[in-house]
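What follows is a set of structures for review.
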Structure I
Amino acid sequence: MANHKVYQIVPSGGWWQIRHENSFISTHRIKDEAIAVGQKIAIGKQPSHLVVQRADGTVETEWTYGDDPVPAKS
């Protein structure tokens, strides 16, 4: 579980940020662009989990890549 990586896509001031462990990775104007970039990052860093959050902090969508011990919720 120590190698499990969680990436988050969160709204921020009209933009979308990709974050990992409270670190900023990138900012995107379009949500779908942020998701595409986040998926590429998460796929390249397996096992991983990509979570898209709404403005209120709730989970909108999530994906699991690789042999991740924390699968996405249904």
Structure II
Amino acid sequence: MTPASQIALEGVRRGLAELRRNAGRVASAEAMEKGPDPQALVGARQAARHVQANVRVLQAEDEMLGTLLDVKA
């Protein structure tokens, strides 16, 4: 595993953890009939984007490694 993929995987893990935290905040606010927590909704969206960005890094690295293998073959 390359350093770039390690960093991207850690970013995915952190993003998913943040998404879970915010989803819990949204669910608990709705269960208490307070209505959706705007900060939690924004945080969930940001966490989802964070995960997407890190997945794109992994995809780009995979594509680049595949291209390098094709060139060497």
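Can you rank I, II by volume of the Cα convex hull per residue in Å³ and just name the one with the largest value?
I
Rank structures I, II by FRET efficiency 1/(1 + (r/R0)^6) of positions 10 and 26 (r between Cβ atoms, R0 = 30 Å, to 0.05) and report only the one at the top, that is, the highest.
Once FRET efficiency 1/(1 + (r/R0)^6) of positions 10 and 26 (r between Cβ atoms, R0 = 30 Å, to 0.05) is worked out for each structure, I has the highest.
Given -32000 as the derived value for helix-only ellipticity at 222 nm (-39500 (n - 2.57) for each DSSP H run of 4 or more, over all residues; to 500), which of the supplied structures I, II does it correspond to?
On the way: I: -6000; II: -32000.
Source structure: II.
When relative contact order in percent (Cα under 8 Å, 6 or more apart) is calculated, the result is 29; to which of the structures I, II does this value belong?
Source structure for this number: I.
Every read-out reported here was derived from the displayed coordinates using simple, explicitly stated rules and does not represent laboratory data. Everything numeric here is computed off the predicted structure, so don't read it as measured data. Cβ atoms are built from the backbone, for glycine too; each structure is taken alone.
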